[in-house]
Structure P
């Protein structure tokens, strides 16, 4: 299977280390959207317009958005913006709960709310978008073994 270019959407402050582990699985193409904390701080200092531009630029050319769901992901206005943009652009959209991926700073975290549970253009996105909850005893390997198929399913659903 071809390694897809995806955009990872997540709550940076709480989940960047978990996301880094998922990126390093090698299932998706290198160069996926993950910035250093220093770069993210620079982008944030640019305000709303700079953040929106960064998101739009980095979503360009991606076939799918993968929302990595931690404890606070559903409350992020930027995650919601990224979901809406991906939906409008016809990209594949999926969610993966990452509370069972251990973070060096925070350990494990409580499961987060479904970030697709909102009405957009008259549709409740949680009715259309699949969210996967990896095995609690082997979440890392479950994601490694299934991420590629989950991405392909999300892309196929949008065709």
Structure Q
């Protein structure tokens, strides 16, 4: 999807004058996020690479097929970061793939200093079970589970 690393772009930006920002954007057009389309393209590419059927992922994520599909096409949006986490977990994305999906949506990434996020990060790394078992683990630690569409 992107060829340059973020820190590479950041380094270039250090020498860009505010009057030249449009030139920078034009020169790096393929590297600049353009909103929901980037999220949609990223998710669809990962689903294709992993040979995943959306309906199976949404079933595992406990998200309705229609609603989940609309989230991935940009027809619907959500302010519920947990929905994206549920989809990523059900699709067996790596932690890095999930963090990138969150950034592209755009949501805050999982943060290791946050107790809930830290446990979710461990679950992405170790895969202790399905979404229901992840939520049981969160509950057992007195942590709010990953909410579904009821909180969308």
Structure R
């Protein structure tokens, strides 16, 4: 498994009327996805830089299709909705079979400052993930 981490990565969030567009990039697929997950959290919370209270697993199949990205984004939404926890850090890697896996450090929802509504869905139709230049780029539209 290779572990994600690089300075040639980043993300941004574009706010639209009823949804948010999450864009991310990185030198490999794991870094790109981790950036997209960070961007998703930033759509609704100011993430504190503190020690996590729990660590939860996160993962998706070996597909390089946008469906893997959608599944991971939906996992984050599920953790917030069902467990009342907000991820503050992600640790992802790519297994030999291409599956994305790792964990997310989380804190209780009460310990973060909300800056918008928590997303409720991820658009399958408007999600992309592809190689570009020497790295990866991805984009997803999340409904709030």
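Observations on the model:
- For percent of Cα pairs over 17 Å apart, the highest value in the series P, Q, R is held by structure Q.
- If relative contact order in percent (Cα under 8 Å, 6 or more apart) is computed and equals 22, the structure in P, Q, R: Q
- Which of P, Q, R yields -6000 [helix-only ellipticity at 222 nm (-39500 (n - 2.57) for each DSSP H run of 4 or more, over all residues; to 500), calculated]: R
Every number here is computed from the coordinates shown, using simple stated rules; none is lab data. What you see is a predicted model, and the numbers here were worked out from it, not measured in a lab.
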